[in-house]
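What follows is a set of structures for review.
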Structure I
Amino acid sequence: MEKLILKSTITCPECRHQKVEVMPTDCCIFFYECERCHTLLKPKAGDCCVFCSFGTVKCPPVQQGDDCCG
């Protein structure tokens, strides 16, 4: 099994601000506030968390082939 990647760069769709965040392995992050423009990000339809929608790396459960928080 490949090693999990726990850091993902989230890009705000409004202002394009980017920030590297450490992803939790035991919960989903459904809401994320951009520190620059304060837009509240929510997962896109079909995605389980903000990392899967706006991050450079999918969340740990999805990386392992599981349903995130399912």
Structure II
Amino acid sequence: MIDPTPNETEAMTVGGQEGGAFLESIGKSDLTTLSATEWDQFIDVVVTGYCDHLRELAARDRTRLDGMVPEVPF
């Protein structure tokens, strides 16, 4: 990713943390030892964590922006 936004950077951190938690839950840390199924699950956890957090941040931004913008009188 070239020049990630602050939200994308934060979402990458969260996705990575969730991937780490998954690896801990299966007792593995060396990615080369993952089975094909475990690899697919790991990628799913990371990508889902990233996307879910990015959506959460976007919703917060939208709420904050909506509260800042006064209604246009025309």
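Bear in mind these aren't lab numbers, they're just calculated from the coordinates by the rules spelled out. Owing to the predicted nature of the structure, the values given are computational and were not obtained by experimental measurement. Cβ atoms are built from the backbone, for glycine too; each structure is taken alone.
Side notes on the structure shown:
- When helix-only ellipticity at 222 nm (-39500 (n - 2.57) for each DSSP H run of 4 or more, over all residues; to 500) is computed for each of I, II, the one that comes out at -2000 is I.
- Once relative contact order in percent (Cα under 8 Å, 6 or more apart) is computed for every structure in I, II, the highest value turns out to be that of II.
- When distance in nm of label points 7 Å out along Cα→Cβ at positions 22 and 46 is computed for each of I, II, the largest belongs to: I
- Percent of Cα pairs over 20 Å apart - structure with the largest value, from I, II: II
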